[in-house]
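Derivation of every value follows stated rules applied to the coordinates shown; laboratory data play no part. Because the structure is predicted, anything quoted here is derived from the model rather than measured. Cβ atoms are built from the backbone, for glycine too; each structure is taken alone.
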Structure I
Amino acid sequence: MTALALEMRGISKTFPGVRALSGVDLLVKRGTVHAIVGENGAGKSTLMKILSGLYPPSAGEIRIDGGLATIASSADALRRGIAMVHQELNLAPDLTVAENVFLGRTPRRGPFVDRTALRQGARAILADLGTRLDPDARLGSLTISQRQLVEIAKAHAARPRIVVLDEPTSSLSEHKAQALFEVIARMKAAGTAILYISHRLREVLAIADEVTVLRDGALAGARSREGLTAAEMIRLMVGREVSELFPKRAATIGAPLLQVEGLADGGRVTGVSLEVRAGEIVGLTGLVGAGRSEVARAIVDLGPRAAGTIRVGGRSVSPRSPAEALAAGIAYVPEDRKGEGIVPTLTVRENVTLPMLAGLSRLGWVRSGAERRVARAETQRLGVSPADPEHRIGTLSGGNQQKVVIARWLAARPSVLILDEPTRGVDVGAKAEIHAIIGDLVAEGMGVLMISSEMPEVMAVSDRVVVMHEGRAAPALERGELDERRIMALATGEARI
C-alpha cells in the first residue's frame with residue numbers, strides 16, 4: 001500500500017458566525033494526484049489555507065509523512081515541503097521572470113545576486129514547463145496566462161514534497177495545459193504528492209488518481225478515479241443532478257450587430273475579420289498567445305488599433321476609449337476579473353454603477369436612491385448572491401463577482417457584449433448560471449462575442465466559432481461544422497488559416 005504523504009483528519013474551521021469546515025478528512029498518498037472539487041464556498045480554499053499555514057484549524061490534526069505537524073505560518077509549510085500555487089497570482093510585476101521564479105531564494109555569490117545562476121536556473125525550470133519565456137522579461141509585460149506559468153515555475157523551483165495547485169489551468173489553453181500535465185506527471189513519478197483543485201472536471205478525470213468532493217464545508221465523498229464520472233462528481237458537489245453543463249438555448253438569429261474587418265494592432269493581430277449577429281453567440285478561441293484578447297481589447301481601444309474598420313448596427317465607429325465603445329453599443333467584460341473587473345473594497349452597488357455615475361448624478365451629487373434601484377434591479381436580474389447590493393464585492397464567490405461585472409455593463413443596455421473567459425475559475429453551478437444568463441441575453445436580441453479556452457464550452461454554446469492562430473482568424477465555422485479535431489487543427493496551425 002502506498003504510504004500517506006498527508007493526513008488531515010477531522011478538520012473544522014469556524015469564523016465568527018460561520019462554520020466554514022466541519023470534520024473534513026483528506027488522505028493523500030505519495031506520488032499521486034489527488035483532486036479536490038466542489039462549488040465555490042464548499043470549503044476548498046479554507047482547507048488549503050489551513051494546510052499552507054494561513055489559518056489555524058479550530059479542530060482536527062495534520063500529519064506529514066506520518067508525523068504530527070503544527071503549521072502555524074506559510075514559512076512552516078515551506079519548511080515542511082508544502083508549496084502552494086494560488087489561483088490569484090502572488091508575484092511582483094516589476095521584477096523579472098527569473099527574479100519571480102526564485103523569489104525568496106535568490107542565488108548569491110557573496111553579498112551579490114548571482115545573475116548567471118539566476119538566469120540559468122530560471123531557464124531550466126521554464127524549460128521543464130515547456131515554455132520559452134524570457135527569464136529577463138519584466139513580469140508586468142506578460143499576459144495573465146504567461147504570469148500563471150511563472151507562478152507554477154516558482155513553486156516547481158522549490159522541489160516540494162507536497163504541491164497544492166489551485167486552478168492552475170484557469171488561464172491556460174488546452175495546449176499549454178498539456179505541458180503542465182507533463183510536469184505534474186514527472187513530479188508524481190518522483191514521489192511528490194499533488195493536490196489539484198479545479199472546476200474543469202474533464203481535467204480531473206484525465207490526471208487525478210483520487211478525488212475528494214466537498215459540499216457546504218463537509219466531506220461529500222472520496223473516490224478513486226476509476227469508474228468515476230463527471231455526472232457523479234457534479235451530483236456530489238451540488239447535491240442534485242446536473243444533466244448539462246453548457247445548455248444551448250435556441251434564439252432567433254437576426255441582422256449583423258458587430259462587423260470587424262481587417263483589424264490589426266501593429267503587433268500580434270493581423271487582418272482579423274469577424275461578425276456577430278443579433279441573437280447569436282460567436283465563440284472566439286485559439287491557443288494562449290493567438291491574439292484572442294488582443295482582438296477584443298483593440299475593438300474597445302484598451303489595446304492598440306493600427307488598422308481595420310468596426311461597424312455597430314451598420315454604422316461605422318472608431319472608439320477611442322471603452323467609454324466611447326460603450327456609447328456605441330459595445331460592452332467588454334475582461335478576462336482578469338480581479339485586476340480589471342472589480343474594485344474589491346467597494347460594495348456590489350458601487351461596482352455595478354461605476355460606469356454610469358454621471359447619469360445618476362445631479363449637480364455633482366450621486367442620487368443614492370436611483371443608484372440603489374439600478375444596482376438592485378441588475379443584481380436581481382442576474383441572480384447575484386447574497387442579494388444585498390451593500391455587501392462588499394470582495395466577499396462574494398468568483399461566480400457571483402463575475403455576475404456583478406456582467407451586471408455593470410448590462411445596465412448600460414449595450415447591443416453587443418464581449419466576454420473574455422466569462423467562466424474562468426468558477427464552479428460548475430456558477431458556469432451553468434452564467435451560460436443561462438448569456439442565453440437570456442441573446443434571446444432578447446443581443447449579440448455576444450465569447451472568448452474561451454475551454455473547448456467543451458465553445459462547442460456547446462456557440463452558434464459559430466472563429467479560431468485564431470498566431471494573430472490571424474480563420475473564417476467562422478457554423479455550428480453544424482464544429483468538430484474538436486478541426487478546431488484544434490486550426491488553432492495549432494496544422495490546418496491553414
Structure II
Amino acid sequence: MSDARPLVSPPAIVVGGGIAGLGAARLLARHYPDVLVLERDVRDEVHHVEDAFRSWERGGVPQFRHSHAFLARVRLTLLAHMPEVLDRLRLAGVREIALADSVPPGMTLPPRPDDEDVVLLACRRATFEWALRESVRARPGVELREGVHVAGFTTTRGPGERPWISGVRLDDGTELAASIVVDALGRRSPTPAWLAAIGVTAPRERTFETGIFYYTRFYRVHRRDLAPQGTTGLIAGDFGWVKIAVFPGDHDTFSVTVGPPVEDKSLKRLAEPDQFERFISAFPQIAPWRAAGVSEPIHGAETPVLVMGQLRNRLRHFVDDGGPVAPGLFVIGDAAYHTNPIYGRGCPTALAQAALLDEAIARHRADPIAAARHLHHSSERELRPYWDAAVASDRRMRGNGPLDLTNPRAMLAAIATQAFGWFIDHGILPATRADPVVFRGLLRVFHMLDAPERLMADPTIVLRALPVLARVLGGAPPPRAFEIVRREEALARLAG
C-alpha cells in the first residue's frame with residue numbers, strides 16, 4: 001500500500017492587510033484552498049470599533065485616521081461579493097446616506113429606481129477595516145499573519161524569458177512559496193524596487209502632484225438637537241485658496257478636513273489644535289458643528305490634528321505588450337492606481353480591483369499570464385477614467401501650465417481638456433445647485449457609478465447645464481452651498 005500523499009498547492013499570498021488586501025483575500029478564498037495574508041502592522045484583538053480607532057496603529061496606512069467617505073461603488077461591491085461585511089458595518093453603526101438625503105436645500109429630486117444604488121457609507125476608516133478584517137478572519141482557509149515584514153520576491157523560471165514570482169522572502173530570510181502573489185501594499189509599495197532586485201524592468205509609471213496638504217481632526221457630537229440639521233451628507237467647499245469639508249461618521253462622530261496648497265506656508269500652523277479650531281470657526285457652514293455644547297474633540301483636548309502630505313496621483317502598469325512584467329504577481333489598489341484622497345476613490349478602487357482579480361482568476365485559474373492581462377484590461381476600462389479625471393481636476397487647480405507648441409496633437413488634446421474642465425467648473429458644477437438632473441448625473445460620477453465622460457457625453461446633462469452657464473457668465477450664479485470666505489478673513493481668525 002502506498003503512503004504517497006497528494007501534492008498540496010502553496011497558498012495564494014496577499015502582501016498587505018489593509019482594505020485592498022483583506023478584500024482580495026476574502027475573494028481569493030473562492031479559488032484557492034489556502035490564502036495567506038501578510039501584514040506588517042499588528043492590530044490588537046478588539047471587539048468594538050471604538051477600541052480599533054483608539055488603539056490600532058497603522059504605520060503602513062498614513063491615511064488611517066484621516067477623513068473617509070465610502071462611496072456608493074464600495075457599497076455595491078459589498079452587496080455583490082461580501083454582503084456579510086455590510087451586515088457587520090450596519091451592526092457597528094455605519095450610516096447609509098441616500099441620494100435624496102444629499103439634495104441641496106430647495107431642490108426637488110423626482111425619484112428614479114436606480115437612486116437606490118447611490119448610497120454613501122458614513123463611517124471611520126477604522127470601523128470599515130475592523131468589519132472587513134473580522135469577516136476575513138472568520139473565513140475558512142484564510143490565515144492572517146500580522147507583524148510580518150516582507151523583504152522581496154522569490155522567483156523561478158517559467159515559459160518565456162521573464163522570471164515568474166514563486167513566493168516572497170521575509171526580512172529574516174524565510175521564503176514562503178505561493179501559487180500567486182498579490183501586492184496590496186498601498187501607495188508606498190516597494191514592489192518596483194523588489195522587481196528591480198530580481199532583474200525585472202520597472203513598471204511603466206505616471207505621476208502628477210496633487211499640490212495639497214491635508215489637516216484632519218475628529219469629533220463626537222454631544223447634543224444632536226443642537227447640531228446642524230438637514231446636513232446628513234458630506235459638507236464640502238472649495239474656495240480656490242483652500243478646500244474644507246465635514247465628513248459624517250459612525251457613532252455620532254464626524255471629522256473636519258482642511259486642504260490648503262502645499263506652498264501656502266501661512267496655513268502650516270493648522271497642525272496646532274488651537275490654530276485649527278480658530279481657522280475652521282471662520283467658515284459659517286463649519287462653525288455650528290463646533291459651537292459650545294454641540295461637539296467635543298473625540299479624545300478630548302489632546303486630540304491631535306493629523307497631517308498628510310507628499311500626495312500625488314500615480315499610475316503603475318505591471319502589464320505591457322509582452323504580458324505581465326513578472327508572471328504570478330498581481331498588483332491592486334493604491335499600489336497600482338493612486339489618486340488624490342480628496343476624491344474618495346482609494347477604497348472603491350481597492351475593492352473594485354479585488355473583485356476584478358476574483359473575476360480574472362475565475363476565468364483563467366490555470367493561466368496566471370492570461371489572468372494578469374484580464375485584470376489589467378478590465379482595470380483600465382473600469383478605473384482608469386477616474387484616475388485621468390483626478391489628474392485633470394488637480395491640473396486645473398494648480399494651473400494647466402503652458403501648451404506644448406512643438407506637438408500639435410498634444411496641444412489639441414490639452415486645449416480640449418481645458419475646455420472640458422472650464423465647462424465643468426462654470427456650467428455643470430453650478431448646475432448641480434439648481435438642476436436635479438445635473439445633480440444626479442454628477443453624483444453618479446462622484447460615486448464611481450457612471451464614467452466621468454458621461455458628464456459631457458449625455459446631451460441632457462449638457463443642455464440643462466447651458467442655462468446655468470449663461471447665469472454664471474452673466475454674474476448671477478445659483479446660490480453657493482458655502483458662503484464665500486476670503487483668505488484674509490480666515491488668516492485674521494487664525495491669528496486670533
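Figure out for me which of the structures I, II the number 0.30 belongs to, where FRET efficiency 1/(1 + (r/R0)^6) of positions 252 and 420 (r between Cβ atoms, R0 = 35 Å, to 0.05) was derived from the coordinates.
Working through the options, I get structure II.
Which of the displayed structures (I, II) returns the greatest value of mean count of other Cβ atoms within 10 Å over residues 44-51 on calculation? It would help to have the intermediate numbers written out before the result.
Values: I: 22.9; II: 14.0.
Largest one: structure I.
State the single structure among I, II that was used to calculate distance in nm of label points 7 Å out along Cα→Cβ at positions 188 and 284, giving 3.5.
Working: I: 3.5; II: 4.2.
Working through the options, I get structure I.
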